[in-house]
1. Out of 1, 2, which one gives 22 for relative contact order in percent (Cα under 8 Å, 6 or more apart) as computed from the coordinates?
2. For which of the structures 1, 2 does the calculation of helix-only ellipticity at 222 nm (-39500 (n - 2.57) for each DSSP H run of 4 or more, over all residues; to 500) return -17500?
3. Work out the source of 34 here, i.e. which of 1, 2 gives that when percent of Cα pairs over 16 Å apart, for residues 79-126 alone is computed.
4. 13.6 is what came out when mean count of other Cβ atoms within 10 Å over residues 95-102 was calculated for one structure; which of 1, 2 is it?
5. The value 47, 16, 12 for semi-axes √(5λ) of the Cα gyration tensor in Å, for residues 47-102 alone was derived from one model only; which of 1, 2 is it?
6. Out of 1, 2, choose the structure whose coordinates give P(r) over Cα pairs in 5 Å bins from 0, in percent, for residues 71-174 alone equal to 2, 11, 19, 19, 17, 12, 10, 6, 3, 1, 0 when calculated.
7. Comparing structures 1, 2 by Cα Rg over 2.2 N^0.38 Å, for residues 135-190 alone, which one has the largest value?
8. Compare volume of the Cα convex hull per residue in Å³ across structures 1, 2 and report the one with the greatest value.
Structure 1
């Protein structure tokens with residue numbers, strides 16, 4: 001069966017798309033790209049005046065940003081950024097289709113509503129899903145990142161809650177468009193998740 005030229009792996013922050021993407025890219029000898037890198041590239045050639053959605057944390061302490069904003073506001077800000085970077089992501093996908101060069105693209109900027117409207121051949125997508133407890137445990141595993149101040153507990157809880165909110169939003173959108181998801185839990189290994197993703201990609205072609 002012909003492999004897709006472009007593989008898209010979406011999911012909320014902390015769900016593990018980067019590790020799975022690297023595994024699939026290694027197996028199929030594809031290049032691998034994070035939407036985070038595209039956002040950083042756009043940020044480097046724009047300003048907070050011209051593109052404020054890419055500079056929300058400019059001159060701000062990211063811990064204070066999480067602590068002082070509601071979870072809904074945090075999720076809305078991220079979606080605003082992700083919607084704004086979509087034209088760049090689409091151009092990268094189109095380029096690899098035109099050049100017929102395999103690539104795995106991962107990240108939380110891959111929105112089901114946008115992907116569903118792609119009318120391109122040889123593109124396969126899926127989203128990694130988890131429950132709220134999964135994100136809470138992931139935060140606990142990343143203690144070195146969150147234990148950076150007196151309000152680290154609030155920061156960590158808000159970070160996990162934002163991921164859970166985005167996760168739910170992605171699940172609903174994927175269901176609406178009948179797009180494939182892979183449900184994961186804390187006991188899954190990266191190899192196991194990778195195998196299940198590859199099975200999904202093949203079965204949905």
Structure 2
């Protein structure tokens with residue numbers, strides 16, 4: 001794979017600047033710099049040190065949609081609902097028959113399923129960017145509702161998004177990533193980098 005960046009993309013990204021985020025640790029350049037990094041160690045260090053704001057990502061997507069820059073944007077939204085938590089006719093019947101007052105064991109089962117649905121479901125959002133000139137250069141930013149939870153986050157640094165791209169996964173192509181996301185109910189995306197994220 002040719003690891004040199006596309007000159008047209010580099011030039012246009014250099015002139016594109018979304019609104020600056022009001023944060024000492026983050027600018028729109030933190031996001032745009034990712035598109036120019038070709039060394040995995042440098043990319044890893046960059047992702048550890050920056051914060052990407054929701055407005056930076058939104059502005060980049062808008063620039064792609066309006067063709068202000070030569071980058072294509074593809075979005076993915078998937079809702080994974082655990083099968084064992086699906087509500088059945090018998091669940092609804094028990095809930096209806098319960099009436100006013102404390103739950104019976106069967107009615108409580110429905111309530112437990114609803115409660116666990118919010119805990120275990122996965123609302124995956126993915127944003128794939130590719131060069132117009134070279135599909136080999138791709139960048140996937142993705143997250144679910146647990147990743148961006150400001151109160152009960154599983155990552156020690158709090159709210160974050162994930163990054164996979166042609167530098168971290170040189171053997172994968174953009175079509176490979178698209179197929180994986182669309183084919184798997186709960187896509188397993190390994191080897192990603194974490195980036196702090198603020199909404």
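1. Value 22 for relative contact order in percent (Cα under 8 Å, 6 or more apart) corresponds to 2 out of 1, 2.
2. Label of the source structure: 1.
3. Going label by label, the one that fits is 1.
4. This figure was derived from 1.
5. Here the read-out was taken from 2.
6. The correct label is 1.
7. Answer by largest value of Cα Rg over 2.2 N^0.38 Å, for residues 135-190 alone: 1.
8. With respect to volume of the Cα convex hull per residue in Å³, the highest-scoring structure among 1, 2 is 2.
Here, each number is a calculation from the coordinates, and none is a lab measurement. Values in this document were obtained by computation on a predicted structure and should not be read as measured data. Cβ atoms are built from the backbone, for glycine too; each structure is taken alone.
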